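Pasting the structures here.
Where a number appears in this text, it was derived from the coordinates with a stated rule and is not lab data. As the structure is a computational prediction, the values presented were derived from the model and not from experiment. Cβ atoms are built from the backbone, for glycine too; each structure is taken alone.
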Structure P
Amino acid sequence: MKIEYRETTNDLQTRIDIHSKFGARNIDEWMLDVLKPQPGTRILDVACGSGKQCFSFYHHLNGQADITGGDVNQDLLNQAIEANQKIGSPMKFIELNFNQPFPLPSDQYDLSSCCFAIYYAEDIPFTIREMHRVIKPGGRLFTTGPMPTNKQLFYDIIREATGKTIPPMPGSSRYSTEIYGAIEKTFSSVETFIFEIPLAFESVEPFVAYTRASLAEDRKLWNSFFQTKEDFELIMKQIQTVAEKRLAKEGKLVMTKVVGGFVATK
């Protein structure tokens, strides 16, 4: 199953910044609490983007870890490499396409993570098997992704503003079913952890900025909603109008992110 997807640097950073500013909880702290990685851990972060998870692991372990990040998006990978150089290049960042065999030997890593990305893989079982292959016996896989109840306010406002049916999202439509099933089939055991973070907006601007970045990050998923820049701007205007009405009625807009974390053991 091929999913057309390419997240742009600006769209990704916009959403990360909004999560950080308006979220009441920190998802990286939750990840570290769930995993409790130990000093000396050898970690591979698949689809690392600009290195967010890699740097979280690195700082949490005070640099006492062997960390490799891999991604197919060269722009985001360059950001990770530049940030890594600023702290003395303690980590490795490599080109890695999770739709192809990993350029890595088997049984090497204590932990392999893949956060908010694995549902874009063309062949989920293949990608899971590759992650399984590079993990040591007894090592762990960690993935995160949106659950079916994720961001209901976001979808409700878009639905009300446009009168259209929301297209299936690769994450929330695949993560808790297809991806969980592939992990369960490949690994010895798997546990599910749930993280909820309400994003509370007291003005409409950050919600609109989040929506704009989310729709723009992969226009192909939303091609039944807009084809041209003019279409896109018209829909954004409609969304802002509905969001303003809701804000006036309710006093604030609360969009709850519902994230699943799967921890599997080889």
Structure Q
Amino acid sequence: MTASTAATTAGDRNLVRARPSGFLRDLVTIAKRALRSIPREPETFVPALFIPTFFFIVNVGALQNLTEGFPGNEDFNYRAFQLPTAIIFAVTGISRAPGLVTDIQSGYFDRLLLSPARRLPLLLGLMVADFVLVVGLCIPVLALGFVFGVSFGTGLLGVIVFILIGALWGVAFTGFPYTIALKTANPGAVGASFILFFPFAFLTSSTVPLEQLSGWLRTVARYNPITYILESMRSLTGDTWEWVDLGQGLVAILVVASVSHGLALAALRGRLDRG
């Protein structure tokens, strides 16, 4: 090999650059990595099963006799009424945000930013993993409801839509912990993000029907998006499809998602600018 040929070959090597692999491939890669990490961190999802199970059993045991069997209320099923509340508690705040904090602190996230990987899948891939996780969390809670005698008049399709609404709400809320993770890189702050949801969970029809609330609490509950999500899920345990309730629930999810995910994307842009 002549010196000129060797120089040309070396020059060609220097021109080699890593190329972006595509949006979908980046999305799948990030999601698969996040999913593989879930079994190694049971502390992130085991409490999400224990807490709603506990509240479901306690609330049904304590309040069922007070809500069923009264004149004009003979057909009310408090177990079916409480099941959506248990699902909401199971899926809210569950995200890979703690793992994102670990990646930021270890420098792995910064190395991803130096790679040709597209920026949006760095966040959306985590949310895809969140969706799979919250679907998985819905199933054992739903099974508990079946054990307690909850049935779906809308059939198997109603069960699927029920799980889908719960999962969509879980992903809609994840924007808040991701925002905190990207802004602070603080695991304690991310862990406290559930506090954002806690007041809203009880300022709604989570334990008694909306029409049974009184005064300021009923007013607040009417403006609380979680009320409409709960009502849309409860409608699926009835005998007919209540399209208005389902539509209102999906709109409520969309409103919360637009706020939380908008904040998360802004936080991601802020970290990219700082990086």
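Taking FRET efficiency 1/(1 + (r/R0)^6) of positions 214 and 238 (r between Cβ atoms, R0 = 30 Å, to 0.05) as the measure, the highest value among P, Q is held by P.
Among candidates P, Q, the computation of distance in nm of label points 7 Å out along Cα→Cβ at positions 166 and 230 that gave 2.9 used structure P. Taking percent of Cα pairs over 18 Å apart, for residues 86-133 alone as the criterion, the top-ranked structure out of P, Q is Q, with the highest value.
In this comparison of P, Q, the computed figure 18.9 for mean projected area of the Cα convex hull in nm² is attributed to Q. A value of 18.4 for mean count of other Cβ atoms within 10 Å over residues 38-45, calculated from one of P, Q, originates in structure P.
When helix-only ellipticity at 222 nm (-39500 (n - 2.57) for each DSSP H run of 4 or more, over all residues; to 500) is computed across structures P, Q, the figure -13500 traces back to P.
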